[in-house]
Structure I
Amino acid sequence: MSTTSTTLSRRTALLGALGAGAALATTGVSTRTVQAAAPMLGPSKPSAYRFKLGGFEVTTVLDGAVQLDGPHPIFGADQKPEDVQKLAAENFLPTSRMAISFAPVIVNTGSELILFDTGNGAARRPNAGSLVSALAAGRYTPDQIDIVVLTHFHPDHIGGIMEDGKPTFANARYVTGAAEYDFWSPADKATGKTERVGKLVQSNVVPLADKMTFLEDNQSVVSGITSIDASGHTPGHLAYHLESEGKRLMITADTANHYVVSLQRPDWEVSFDMNKKKAAEARKDIFGMIAADKIPFTGYHMPFPNVGYIEPMGTGFRYVAAGYQMDLG
């Protein structure tokens, strides 16, 4: 047989095979085993992130998140709605819906386990208020917590102190700002405009007063953890500076409530801030320091895992989420 004949017969056989495959395809007959479709599992997000900070170990845990209308007017109520919407769109965010998450912080100093804020508790379940299960995801149990630090007394920070009327952290002592306690603890704060928060303070915080240490600005929780006045959001709101073996971190709590609007436009009003002007000043001062010193921070309402950096941007700042920096030890 000639070379040409051999080539033609191979080509004919190949075309015949392709034709048979096409015929099977057009008749709907599969040439492979069909697998059952995998079920939809729903959205998923990790709930614990841990990293080293010198001799400390820091863990952020997710207490959940809520979805609501916004950013305007919760953020930028003193601005035109279209200006707030434009800022959101420029940052790839929806203009009429937003999510707010909640991330307490756990610091293991090597001798004490310290929890900063306690989440929402039962009030916002099932979407938030899952601190105990978040602790479990971080491989901790409530009875291991030695100190609970309350940055301020808004419900999403004190809601998890009690569970079924009993202290969640049976072995803990408590630390909070003196000004914060003095403002919220009087019984008359459980009435009128402050009723919602005041009632929760009476049920969740006041019963633990005999186990509390009250701090002013620039005082220590333990060695290496120092309070910083961040009042304005509430009368006694405190941020915290951590330093261990030359490594630094800021816990800013609610100094900024939105990683775009509150940082890029720190002067814009936030409905959650009790003293709008003072809260704006705190944002500029604290995030100005973080940017100048180029240190990482964790903010309670930043995108989980809530750890990032700040760079100057116009009259405000830009949030830069941490990449692998914190994982290098």
Structure II
Amino acid sequence: MNTSNEPFLAATVIKDIGRGKKGARDLPRQDARDLYTAMLNGNVSDLELGAILMAMRIKGESVEEIGGFMDAADASFQRIAAVDSVYAPISIPSYNGARKMANLTPLLALLLAREGVPVLVHGVSTDPGRVTTAEIFAALGLAPAQSVADAQAAFAQRQPSFMPIELLAPKMAHLLSLRTILGVRSSTHTLVKILQPFDGPALRLVSYTHPEYLEMLGEYFMTATPHERGDAFLMRGTEGETVANANRAQQIDWFHQGQRTLLVQRDAPTDELAQVPEGRDAATTAAWIARALRGEMPVPASIASQVAQCLLVSKELNANTGGRHGEQR
């Protein structure tokens, strides 16, 4: 991987990927890795970077390109060691928040963590017009991690840790922030959702919003990600979040050692709606979550099922990898 500060001349790459959805050519994995490494290191000029981001937005990423981008991303940040547990750690990306429905990602994280699972939630702290997981955690009295040690301390206390992407992967955070300038999402928005931030095997909860990403990410988890990095659950997002819809369970595909298993079937529509927070603001959502954790409100059945599946696979993953995360004391 090129880590020098020499400018990356991107004209040839732009010529390949900038011919529109039908005329563009996909990059080989190594070329994609070199390109994204240069982007992360700031070795691409602003003009070329904008052209690359827009070209990939129009063309769409191939599995080889996502694999190469992810190779570069993985090398750009410090991985986290989980505390001892009978469970493999779980990574929950949170980059969307809530627009219309209450964001129950914090409930999912808290339910898993209290069982002893090391749970890392990573994402954005704020997003105009949306209620973020970070804001709900703050309303619950859970401060974001300021260091890896903070995250590990939370794991040991059976609490989830929220780590802003600026702390977890600062180079990726910069590319992510360019959305405010360009007005559209980029490949980095896909990459942060499939990050595996731990130094050992982990379970990644991954969501997609557009149908074409179901197959592209499915192929990525089948063929292009190292199996020793752990497993993944892939589901249609609830407003982009990886928590099950309170009123209707989404399909969840489980990827393990190059095999794909339909773990949860999509529910048929129903007129019976789960009890959910009356508002979507952080304070209302946090108060409702606190009541649900105390048993004063029923946890939506779809989320309870998601928790059960996560616990089962996380424990099995840890056992199958030699129990390298140990046993919680």
Structure III
Amino acid sequence: MMTSPRPPAITATALRKSYGDHQVLDGIDLNVPAGTIFSLLGPNGAGKTTTVQILSTLIGADEGELRVAGHDVTREPDAVRAAIGVTGQFAAVDNLLTGEENLAMMATLHHLGRAERKLRIATLIEQFDLVDAAKKPASTYSGGMRRRLDIAMGLVGDPQVLFLDEPTTGLDPRSRRAVWRLVRELVAGGTTVFLTTQYLEEADQLADRIALIDGGKVVAEGTPEELKRLVPGGHINLRFTEPRALDLAAQMFGEVARDEDELTLQVPSDGGVDSLHALLDKLKAASIQAAELSVHTPDLDDVFLALTGKPKESVR
């Protein structure tokens, strides 16, 4: 029996928002498939936070058609709020309460019944590795523990869509990777995650799709790999076992970077499967044997610089 595909978790069409004469969002279009991680990236002032605030009903849009979890953001804000969770850049944890009490407070706000509240809290404490710390004041938590608790608090209502605004800012690498693991587990369980981040590596590691916005417009969208292919600099690195094969390959591919000592060639390529097949077919047709092959594509740092003219340090 065939099942119909799930409708998009988030759609935005021609989203616009201005503050006075300053246009923050200038016709943003987004389509976020359910059960995926979607990352919104861009330089400072690009409009990321404003987009999240509008989609989560915190502020209104000037123009645009918006739906979150199947509900119209403008006409059904209460239904949208019931279907989402929001975790901001700064943890909304009450330091005077224990981890368990913070979760209980959120459960009360979501009007969960006593039995459901107890089960939900216990499940989240286990899932977020807070069992040993659950009865300790949040003031004693490390940064990573506070962030895990904060995300758990955003999940008390079992949201269909979770907005994460720079969830790992200020965390050490180990804690950051722990949060990444939790995010992947949430999506594996069916939750849709809308992520903003200042860490390009984070988007590369987590996101199924990325939208890069600059000056209030989407300037590029795609998978991390698709975005990397938008900028020059990709190449296929070939290593040979003897100079003659290196010479023959260099003659075949024309203007390529070569290293005589290492017996390697760098052949420009977009890193795609088709271009890789074409290169291998050429080598095979000429009976040239390469000992090793590796594909190198530009990283997201290169993408941001090429598309926005700003280095990664300005991405927020």
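Rule-based calculations on the coordinates, nothing more; no lab input. Just so we're clear, the structure is a prediction, and the values are computed from it rather than from any experiment.
Here P(r) over Cα pairs in 5 Å bins from 0, in percent, for residues 77-140 alone was calculated and came to 4, 13, 17, 14, 10, 13, 14, 8, 5, 2, 0; which of the structures I, II, III was it taken from? Walk me through the numbers before you get to the answer.
Details: I: 4, 13, 17, 14, 10, 13, 14, 8, 5, 2, 0; II: 4, 18, 25, 22, 16, 10, 4, 1; III: 4, 16, 23, 27, 20, 7, 3, 0.
Of the options listed, only I reproduces it.
Given a value of 0.96 for Rg/Rh (Cα atoms, Kirkwood Rh), calculated from one of I, II, III, which structure does it belong to? Display every interim value, and only then the final one.
On the way: I: 1.21; II: 0.96; III: 1.08.
Comparing all candidates, it corresponds to II.
For volume of the Cα convex hull per residue in Å³, for residues 165-292 alone, find whichever of I, II, III sits highest and give me its label.
On the way: I: 128; II: 159; III: 176.
Structure III comes out on top.
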